Structure 1
């Protein structure tokens with residue numbers, strides 16, 4: 001039986017995000033008739049930006065109530081598009097908005113949903129998807145007979161779709177807005193200042209700080225304030241994303257001095273996240289197994305450590321700089337400042 005593929009995306013004010021285009025690229029790789037479904041305040045421009053993707057239908061739920069993330073309206077919009085297309089496979093980016101609502105849509109459609117998908121293969125009548133388990137130590141390939149099957153694709157796992165824009169004819173689906181749908185009110189958006197933002201999923205570089213930054217240095221003294229200044233200046237100029245080892249973020253609970261801008265949200269590996277940045281630079285880390293597992297999807301791994309026998313030197317880093325991280329980052333910041341000016 002041939003599959004009917006539906007790609008679901010959010011039409012944001014600044015267009016379609018990278019992870020959304022990655023999900024579209026994955027949807028095109030699945031054998032079957034492709035339809036595109038968009039949800040947002042305004043969808044025509046977003047639809048035309050991917051008009052050359054080869055989809056046979058473009059459907060949209062458009063309007064002010066659908067321009068903000070809200071479980072009730074997102075579920076109603078996604079359900080309406082799924083029913084209109086009769087899709088058997090639904091592929092969407094694993095954003096916070098879709099991951100919150102699409103499992104509920106699967107229940108309404110008497111289907112199944114799988115999150116954190118990292119790969120999709122389609123051969124003939126067989127469709128298999130990859131997913132990591134046990135903190136990304138085990139990979140499993142899954143198949144399901146039940147339809148519709150909703151798949152939420154993680155970022156950095158598939159090549160983003162690239163193509164020319166083209167005019168499209170949107171099939172607009174009208175949804176009656178009832179008080180129950182808009183009972184939750186979005187009053188605004190809060191975000192840190194750009195200089196305070198340390199987690200940047202789309203950054204080209206992941207900079208990871210280890211507990212060594214807060215230890216006594218070669219002069220026998222602590223230099224936590226200097227470490228904080230060096231790291232924050234580097235993040236501001238390079239626009240890198242900040243990660244941390246578990247040992248460093250745990251220091252705050254033990255009464256030790258910590259970097260002021262770190263939280264458990266920055267933790268990489270073990271019980272933390274597994275980012276997918278193209279490059280990674282670890283400083284004052286020892287390269288323990290849990291931390292390295294968190295770097296599984298980093299394409300190029302480098303480390304700075306004074307100990308030539310640290311874990312990073314044992315085949316876990318592509319390049320290891322045996323040097324003092326304070327001196328290295330001071331020099332790097334000076335080079336970046338000159339380049340910026």
Structure 2
């Protein structure tokens with residue numbers, strides 16, 4: 001019988017849990033049911049009562065560390081809060097969302113408690129009465145199944161890997177866990193946030209669609225000339241009207257160092273596949289991409305794959321895309337943008 005702790009912090013608004021937390025809670029509740037264990041909720045934030053009420057039916061016991069000192073993402077205070085909750089619960093397993101805030105703080109908590117921590121977990125399961133966790137290594141090419149005897153075992157789950165918890169809200173009776181902070185723990189403060197304007201932001205993890213641009217956008221077109229300015233206009237126009245997130249193949253993002261025509265808004269942060277990220281969007285649309293194995297690896301968690309390419313023998317045509325459009329991406333995206341603009345005007 002496992003004593004399982006679901007640990008979460010409030011989002012940037014300070015009023016609710018991040019979306020990923022509900023997915024992790026779904027995994028934690030499922031694990032508690034499979035093991036016949038008890039599930040406890042632990043929250044960190046300035047005022048957690050509204051968030052606790054939204055998931056009140058998930059567990060019989062809720063604990064929290066609250067106050068203005070715990071509203072900001074800060075290693076010293078986050079680690080102290082998480083440690084205090086863990087000591088109050090004494091769990092064998094701690095499951096938390098793999099946010100940047102917890103990636104910084106929870107490894108230190110595991111060390112303080114004499115436990116172990118694993119990040120970027122994709123699944124947690126019970127096999128022959130032993131608990132196992134799964135994650136990817138080597139650029140998402142090798143899947144590892146991990147089992148540990150150390151307690152507590154802290155698992156940080158990636159978003160998009162489990163169905164979000166759904167349950168009726170209620171009124172949670174939250175037990176306050178007291179934490180005494182030394183003065184040096186409060187030296188770091190957040191004075192502000194610098195972020196691009198929403199229409200300039202091309203990386204949108206919660207978008208329904210991932211639009212991936214390949215190197216073909218900057219190559220010579222049928223008229224014998226490259227049209228990077230037109231490519232930028234078409235792609236940015238599509239991102240604005242569709243709300244899609246932007247990805248790029250390695251061959252495209254590497255061109256900035258090869259003295260070739262580049263897309264001004266494309267950086268290595270947009271890279272998908274090989275050394276890039278493995279996004280988890282419901283749908284993906286690749287344009288001017290060769291679709292070979294390294295790039296397709298970046299699409300591992302995408303449910304529906306479509307591609308636009310002039311070459312009918314490209315990698316996407318060999319069974320790697322659900323739908324392949326053999327057409328000029330410039331012409332296709334111009335038509336798509338016109339249809340989206342028409343649809344937006346009709347609303």
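Numbers at a glance
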{"quantity": "Mean count of other Cβ atoms within 10 Å over residues 227-234 - structure with the largest value, from 1, 2", "calculated": "1"}
{"quantity": "Among 1, 2, structure where Cα extents along the principal axes in Å, for residues 123-282 alone as derived comes to 68, 42, 37", "calculated": "1"}
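Only the coordinates and a few stated rules stand behind these numbers; no lab work does. As the structure is a prediction and not an experimental result, all values here were calculated from the model. Cβ atoms are built from the backbone, for glycine too; each structure is taken alone.
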